[in-house]
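Values quoted throughout were computed directly from the atomic coordinates according to the rules given, and no laboratory measurement underlies them. These numbers were taken from a predicted model, which means no experiment stands behind them. Cβ atoms are built from the backbone, for glycine too; each structure is taken alone.
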Structure P
C-alpha cells in the first residue's frame, strides 16, 4: 500500500540568494531618509561604495534593495539619530565614519562635488567655482543642489574648539548643508555631553592644488573627550564605515511595474 502524502501546512519561510539587510529610517530635512543598517564597512570609502552596488533582500516589499553613497548631509543625519546607542559605539569609537567627498583648495572646501561624464567627482577648481553661480550664499557659505556647497576658509575655525563654536562654523554648516546659523545634528553630536573636550578640526589646510578627499568623523584618540573632524582621508584608508542610502526603483510610467 502506498503511503498517503500529507499536505504541508504552516509558514513557508522566504528564500533568497541575496544577502539580507536591515534598513534604518531617520529624520532628514522634514522627511524620512532610509539607509542600510548597519553601515557599510569596515573598508576604504572606495571599497564601501563598491559594496553598495550589491543587491540585498529586505522584505517582500523590498525584495531587491540597492544603495548609493550618502551625501555628507545624509551621513550626518544618519549618524545623529540615536547617536549614543548606534553610531557612537559602533562607528565613532572603534573606527570612523566616512561622510562623503570633499575637495580642499587654496581658498576653501567644496563638499559633495558634481560628477563628470565618467561619474568621477570634479576636482578642477575653475569648474567647481563656476557651479557657485547657481548656489545661494548663506551666512558666508555657498549651498547648491544635491548638497553641493563651498565654505571659504575664513568661515571655519581649525584646531580644538567648543562644540557650539564648531556647530556655528562654516565647515559644520557646509557638511550638514544647512541654512541655519547653528546646525542641529552636528551640534548634537559634538555637544559637551558626548565630547567634553569639544571638537578638533584636523587637516583642513590650504593647498596649492585641489585635493579630493573624504571628510570623516570619529571619537579621536581619547574617545570620550574629543570629536575629530578629519579632512584628509584619501578614500583608500581601510577600516572606515559609510552609510548607503536606499535607492527606490521608479515605476514604469505606463504599467506602474517596478
Structure Q
C-alpha cells in the first residue's frame, strides 16, 4: 500500500537501516496477511481450524511481522554455536554484504529463563536488525518470537521484550539454540512479531472476590451456542495498516 496518509497519521515507521537494500525485497508485512498456517491446515484437514480458538487467532493477526532480512545459518552443539548472516558467492548481493554479523552476549543476562537440552553451550546471540523503528509519539512495541508464523522455534529460543520507541530506535534478533541443531533461516522467512501499543494513561488493576454480577458473567457466556459467538459479540476489532514512505 502506498502512503496516502499525512505525516501526522503515521504512528511509527520501519526505516531500512541497510542503505535501502532491504525494503524492496523483504519489507515488514501485516501479520494477518501471512497464510502458511492456513494453507497447512486446509491441505491437511480440508478447512482452516485455527479460528476455532479466537484468542489465538486474534493474537496471530495482531501487528506486523519482520521477515529475515538475510539468510541465517545457525549450528549449535556442546562445543559452541556458530552463526553466519548472509550468503556466499553470487548470492552475496548488496543487502547481504551490508548486514552485520551476530555478536555474542553475556550468558548470565538470560540465565534461568529456560532449560537447555543435551549439553548445548547456551550462548546468547544478538543479530543487529536491518530496521530501525522511528516515532515522535509514545509508541511501545512488544517484540516477540513469531510463534504462529516461524518454523524454527523448536530449536531456537527467541527472547521477547518491550521497547519504547518515541526516542529509542533499535530492534534486534536475539536468540539461543535450545538444543544441538542446525537451522537455516532464509531471507524473507517470518522472524519477529511486532505488536505496537500506545499508553496514554496509567493502567490500574485490582483483585478481590467476585461480586454477584461478576460471578454471573463468569458462567456460560450469552450466545455461547451460536456459531462464532465470541468473534460476533465480544471481540474488539483491531486495525493495523502498513504504507510505503519514499521520503
Distance in nm of label points 7 Å out along Cα→Cβ at positions 26 and 42, calculated, reads 2.6; among P, Q the input was structure Q
From the coordinates of one of P, Q, mean projected area of the Cα convex hull in nm² came out at 18.5; that one is structure Q
